[in-house]
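Alright, structures below, take your time with them.
Values quoted throughout were computed directly from the atomic coordinates according to the rules given, and no laboratory measurement underlies them. Everything numeric in this text was worked out from a predicted model, so none of it was measured. Cβ atoms are built from the backbone, for glycine too; each structure is taken alone.
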Structure P
Amino acid sequence: MIYLDNAATTKPCREAVAAMTRALTENWGNPSAVHGLGLRAEQAVKSARGQVAEALGCAPERVFFTSGGTEGDNFAVSSVARRHGKRGRHIITTAVEHHGVLNPVRALEEQGFEVTYLKPTPDGSISKKDLLAALRSDTILVSVMMVNNETGAVNDIAGMAKLVHQKSRAVFHTDAVQGFLKVPFRASSLGADLITVSGHKIGGPKGVGAVYMADSTHLPPLLYGGGQEKNMRSGTENVPGIVGFGAACGACRKDWREKTRQMEALKNSCLAGLAEIPGVEVIGAHAAPHIISLAVPGVRSQGLIGALEQREIYVSAGSACSRGHRSHVLEAMEVPGPVIDGAIRVSLGFETGPQDVDGFLSGLREAIRELQ
């Protein structure tokens with residue numbers, strides 16, 4: 001089997017599985033309980049918070065656990081609007097965001113907020129010049145993703161956050177789900193007020209993520225209840241998921257720069273191989289170390305995915321969260337329709353090896369000949 005759909009989800013690493021097993025069999029108490037079993041569960045959550053904070057590059061008290069990237073994005077958008085909606089009704093985001101940002105922004109638009117959707121450049125990234133031009137005195141939120149989940153375009157989040165804070169009073173949020181432990185950054189110095197990350201993109205379990213919130217950012221919670229997560233995210237903590245996320249962060253941080261360099265080298269090797277296959281068109285600048293978007297005009301993506309799956313090669317047609325819909329990312333980039341309809345995404349992981357890339361290229365050649 002050749003698995004090249006790591007941008008959709010990654011295989012849980014053995015460290016995460018072991019940590020979750022202990023949480024399910026030994027530390028299964030409620031972290032809010034005051035007896036010994038609850039205290040052990042609380043300590044496990046505290047330890048995991050420290051691991052996630054180390055990976056993010058921030059203090060543990062700035063990390064708040066969520067159910068994943070979508071909840072983190074919804075929290076950022078909705079809570080900023082509730083806190084600052086009386087000061088301004090203008091929001092800036094991009095036309096290529098994940099739907100975890102786009103859909104709550106559209107909901108606010110229906111409530112009377114005005115939204116500017118920044119269009120990407122031909123390589124899929126967002127221009128700081130366009131962001132500057134869109135800023136207004138009543139802008140309360142700017143949300144720009146760090147790495148695009150379909151094209152691998154990388155945005156200058158540090159530069160954008162600095163620009164926004166210099167020129168406005170807006171809160172700056174970045175969806176870093178695809179950038180976390182793939183491109184280097186430290187939350188404490190990045191400049192973003194809010195950062196969203198997710199566990200299952202880095203070898204952790206599904207159903208858990210985190211939001212980094214800067215010291216100066218004060219927002220109301222999205223969920224109300226028992227006051228967990230310092231009143232920022234009520235609900236009994238998902239202890240197995242949280243400790244699995246923490247363990248995955250710890251595992252990824254071991255030699256992660258070298259692992260990322262190896263992944264980048266494999267991506268470049270794959271790109272070189274794709275250039276030798278007639279009819280293959282690579283889309284965007286593929287700046288991230290793990291994502292390539294490509295198409296074979298005249299061959300539809302579902303047919304190509306099916307032909308590859310018959311060879312036990314697993315890729316996807318853009319975002320796994322938008323199955324059955326034409327890519328809004330590629331449409332915003334003004335990619336021609338026939339190319340969009342044939343687009344597939346290849347995404348590498350830390351476990352991907354040269355044999356996987358070679359096998360994919362060989363399988364792709366066969367699949368194209370078969371379908372044509």
Structure Q
Amino acid sequence: MDFRLTPEAQEFYDEVCAFFDEHLDAETIAREERTGDGFDRAFHEALAERGWVAADWPKKFGGQERDAHEMYVLDQEFLRRGCPRNTSVTTGLVGNTLRVVGTERQKRELLPGIASGRIVISLGYSEPQAGSDVAAAQTRARREGDHWRIDGQKMFTTGAHLTDYIFLLARSDASGGKRDGLTMFLVPTDSEGFEAQAVPTLGGERTNLSFYSGVRVPDWLRVGEVDGGWDVMKVALSLEQGVGFSGSAETLHRRALEWAERAGRLDDPLVRERLARTALNAEVGKLLEQRAVWMTAEGRPMRAEGPMCKLFTSEALIEDAGSLLDMLGPDALESGGGPTSPAAAAVEFFQRYAQGTAIYAGTSEIMRSLIAEQGLGLPRSRSG
């Protein structure tokens with residue numbers, strides 16, 4: 001494969017950089033570092049105005065039919081710039097799922113709103129007693145005529161205090177196995193009985209506990225078949241393959257290098273070694289991601305390649321952030337709100353932020369299991 005950007009992706013990269021320079025101002029970044037919301041309405045609307053909320057979608061749904069290489073360029077620039085992106089990512093993920101399994105009404109009434117930036121969506125998968133085992137969901141859905149009654153609780157519902165819908169997995173039948181009797185819904189957040197409570201995280205991000213007390217959801221907002229929620233989940237989870245954090249690793253390396261230059265430490269061989277290791281890991285992660293992107297663009301099925309991206313880049317980011325924080329010595333006591341803080345404070349931020357990357361889009365344990373099962377053909381190592 002050719003690791004260089006395609007001419008189209010390079011042209012798009014220049015366009016993306018110019019857009020970020022214009023719309024991602026210091027106030028927007030400072031607000032994100034202060035709130036940890038992972039979403040800025042004005043920036044999201046500007047993104048939508050350029051057609052980039054759903055840039056890879058077909059034109060009939062409001063997209064631009066951008067290929068995998070171009071989408072990778074856009075995604076990595078989000079990470080490098082430290083801009084609010086969580087809700088944009090989850091909204092795009094749900095929109096792509098609706099394109100595959102949604103009804104004609106859902107495509108007609110929801111996809112244009114997603115593409116235009118008017119509709120934003122959070123994920124409602126995890127529960128307090130289940131964690132990454134989403135199939136163990138106990139939030140209940142009971143049909144009442146042309147509506148469903150939802151009762152239960154979700155955790156890590158990031159963006160739930162700002163979004164319009166929750167893409168919610170609920171148990172509609174408790175008589176079968178864990179993966180049977182699950183149904184997926186789009187739950188409007190303005191529904192009576194819905195509540196989101198803030199949960200601050202080590203990395204400065206805000207996530208939420210979300211509560212559903214007799215929330216009524218019309219049947220047309222059910223996604224997929226009744227008791228077919230696991231099939232919908234498989235579609236949604238497959239769209240997360242290839243996720244990685246090399247953009248964050250590049251930013252971490254750049255900020256640590258700035259500190260070393262200002263502190264006059266570049267002649268220290270131990271400092272140079274740690275900076276070199278960080279640069280090397282960022283490059284390896286980038287190559288793993290580019291392989292996954294190339295496979296997607298070529299229409300080749302991914303087995304272990306996506307989980308390899310996620311596992312390597314998150315674990316390397318955790319290791320490198322800790323190593324560089326140790327390198328800073330007393331300067332490591334300086335803390336900040338995010339990657340645009342002064343160099344030493346930015347490194348301290350990445351030490352906190354990195355820990356969560358081992359959970360996003362599936363834990364490292366799950367990624368190792370997927371690599372073993374899908375890449376090496378080993379027996380399934382997880383229950384359920």
Item to complete: Check the numbers for distance in nm of label points 7 Å out along Cα→Cβ at positions 60 and 188 across P, Q and tell me which is largest.
Response: Q
Worksheet item: Among the shown structures P, Q, from which was the value 0.5 of distance in nm of label points 7 Å out along Cα→Cβ at positions 100 and 196 calculated?
Response: P
Practice prompt. Tell me which of P, Q gives 10.1 when you compute mean projected area of the Cα convex hull in nm², for residues 220-307 alone.
Written response: P
Worksheet, complete the sentence: The highest value of relative contact order in percent (Cα under 8 Å, 6 or more apart) among the shown structures P, Q is in P
Fill in: Given 105 for volume of the Cα convex hull per residue in Å³, for residues 76-211 alone, calculated: source structure among P, Q
P
Response to the item:
Working back from -15500 (helix-only ellipticity at 222 nm (-39500 (n - 2.57) for each DSSP H run of 4 or more, over all residues; to 500), computed), options P, Q, answer is structure Q
Fill in: Structure from which 0.70 was derived, FRET efficiency 1/(1 + (r/R0)^6) of positions 268 and 292 (r between Cβ atoms, R0 = 41 Å, to 0.05), options P, Q
Q
Worksheet entry | Test item: mean count of other Cβ atoms within 10 Å over residues 260-267 calculated as 13.1, pick one of P, Q | Q
